[in-house]
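Visitor: Take a look at the structures listed below.
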Structure I
Amino acid sequence: MVLRPLGLGLAAVVLTGSATGAAPVKQEILLVSYAVTKTAYDSIIPKFISEWKKKTGQTVVIKTSFGGSGSQARSVIDGLEADVVGLALEGDVVKLEEQGLINQGWQKKLPNNSIITNSVVAIFTRPGNPKKINTWADLNNKNVNVVTANPKTSGGARWNFLGIWGSVTKTGGSAQKAKSFITTVYKNVDILPKDAREAIDIFVQKGQGDILLNYENEAILAKKTGEWTVPYKVPTPNILIEGPIAVVDKNVNKHGTRKVAEAFTRFLYTPFAQKVFAINGFRPVTPVEKAASKNLFPAVKTFTVADFGGWKTVNKKFFGSGGLWDEIFRKSR
């Protein structure tokens, strides 16, 4: 038996049964993902388990762990034996690749460079938008208290950072101007929550801050469920948030779970899974579901992380030890 550290917040979805023409067979995999995907996976996982059972006769148990993307990546590096990771950004998967947990070339093993969802950064405001925040430029205001998560632990916060930076450099501004602007914005940040969900709790439940930077999909999901309603703006241009999926090669080889783990990642591109992601606020990536859900999302001009040199460059330049975030953090505290 392989004992795996399961971490805090671990949940399990289980169906039982017998393999066709054989003794009962059960296999277990662990999906480690970032916090805001939980609602979508709560619908997708049972459907996959059912389809897999019909196709193979095998019972599969999919355990899940959700949290800040950076923290989740660190947990896997430190020994959390994920079979599949669905993190908030390719940069966190690259960290696992650099540790020898995931083979090079993982992006090419699935459609769309292994990206399963898109989103953009939204600016959440207070009712009536009393601070008149409509664009990125409006954040350059010392009287506006900003809530955003910590880029050291949160993938969503890194997307926020790149959105702010690119709002300058992608509209003709220099890197120096972008640095000055983003330093000003972070001087207005009093609290740096560990992940996107905690940032929402601080802004919505505790009523702290004038505006919140977070995923567009969070606003759409909250409106759908009636959990809370907060007005928001989608500024343009915006960073195209790309959520990847990957099999953790070292762990599936150890567990003998590669076949079911790879099948699960492929299932996330099916019309069913992509529709579930769309219903839960994520912009789908397949052409059919993009067309079917276009009325759910406002049109926005986007730029991508590739415009900054890709995640290996971004991780080192912006978020690595002694990088731009560390410098801005020192200046803004």
Structure II
Amino acid sequence: MPYQRVTLTAFGGPEKLQLVEEPSLPEPGPGEVRVRVCAAGTGFTDTIIRRGNYTGIKQKPPFTPGYDLVGVVDALGPGVSGLALGEKVADMPVIGGYTQYIVRRAEDLVPVPPEVDDAEAVCMPLSFLTAYQMLTRLRKFHPGDRILIHGASGATGSALLVLGAHFGLRMYGTCSRSKFGLLARYGCTPIDYRSEDFVARIEELTEDGVDAAFDAIGGSHWNRSYRCLKRGGLLVGYGAQNIAKGEDSMFKVLLGFFKLMVWWNLRPGRKAAFYNIHTRRTRKPGEFNADLRALFGLLQAGRIKPVVAGRYPLSEARAVHEKIDRGEVLGKIVLLPFAT
């Protein structure tokens, strides 16, 4: 039976993404499961992988991109127990999600409540789990605590908005002025990163700074976020978009990581940490599964609702990456592999 998947033919721009048809389905081996993919998440991380700037990927093209997915169990390999055909599951393969069928290790799959929407469910493994763990595993926050969110309209930024509102946090977020409406929906005070100095605005808006700042831009940008912290505050770097885009010199990038990982933690008062979901999952798989199950519970109960920016077939993967590259996406765009 043939199936379709998107392949990255070479590192580069969106034009390197091509839809191809495979003549037969992949077969699961011992301990593996074939998943019929119902929804594949997209985001800025996928575009970094596409450019060849993601340090966690050693594989060279051609390969299928796609960081996270939701689907149903389609076939069981020898020795697999505890999963049933047709059961809805989620996973975070890092690459491989833009496809109609994929083979994954059974132990990596997390059950998904059958009644939740596929496109909303696929927002959980990467975007929402990143936000959730940064808000619950790195620091204990209390209602009324103040946080600064950079890129607050993006996939992870909007997840921080949703969860921040759920936890009763006071939020300030940077984005372009055209996206202010999204932030206002969650009670977040918007700051136009193009025309306003966010350090000065935080100083105006707060008496003593924020309890935490979440910054995926990296390099010298972390310096400015650090200045926004109150005494006892925490800077969380969870990406380095500047190096991925080539907007910071290597010296500034390395200096930023040195300050984040070493220097700022040697000084009294404010602290800093780096978060990477793939590394944390590798080190603490049980924590990953427990937190993802908790998020699915909140989604099932209607206590959180992700911002789904659009639903597109696999054939539109290139156009979706073009939108992400232009910074046009509010929330997360989802690919539906069996949509036409």
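Visitor: Quick check for you: by mean count of other Cβ atoms within 10 Å over residues 196-203, which of I, II is greatest? Before the final figure, lay out each step's value.
Guide: Working: I: 22.9; II: 16.8.
Largest value of mean count of other Cβ atoms within 10 Å over residues 196-203: I.
Visitor: Name the one structure among I, II that percent of Cα pairs over 17 Å apart, for residues 212-275 alone of 62 was derived from.
Guide: Working: I: 62; II: 30.
The structure behind it is I.
Visitor: Now for a different question. Comparing FRET efficiency 1/(1 + (r/R0)^6) of positions 44 and 284 (r between Cβ atoms, R0 = 25 Å, to 0.05) across I, II, which is largest? Can you show the working numbers first?
Guide: Details: I: 1.00; II: 0.55.
The structure with the largest value is I.
Visitor: Please state which of the structures I, II yields 19 when relative contact order in percent (Cα under 8 Å, 6 or more apart) is computed from it.
Guide: Numbers: I: 22; II: 19.
Comparing all candidates, it corresponds to II.
Visitor: Also, quick follow-up: When helix-only ellipticity at 222 nm (-39500 (n - 2.57) for each DSSP H run of 4 or more, over all residues; to 500) is calculated, the result is -8000; to which of the structures I, II does this value belong? Don't skip to the end; give the middle numbers.
Guide: Values: I: -11000; II: -8000.
Value -8000 for helix-only ellipticity at 222 nm (-39500 (n - 2.57) for each DSSP H run of 4 or more, over all residues; to 500) corresponds to II out of I, II.
Rule-based calculations on the coordinates, nothing more; no lab input. The structure presented is a predicted model; accordingly, all values stated were derived computationally and were not measured. Cβ atoms are built from the backbone, for glycine too; each structure is taken alone.
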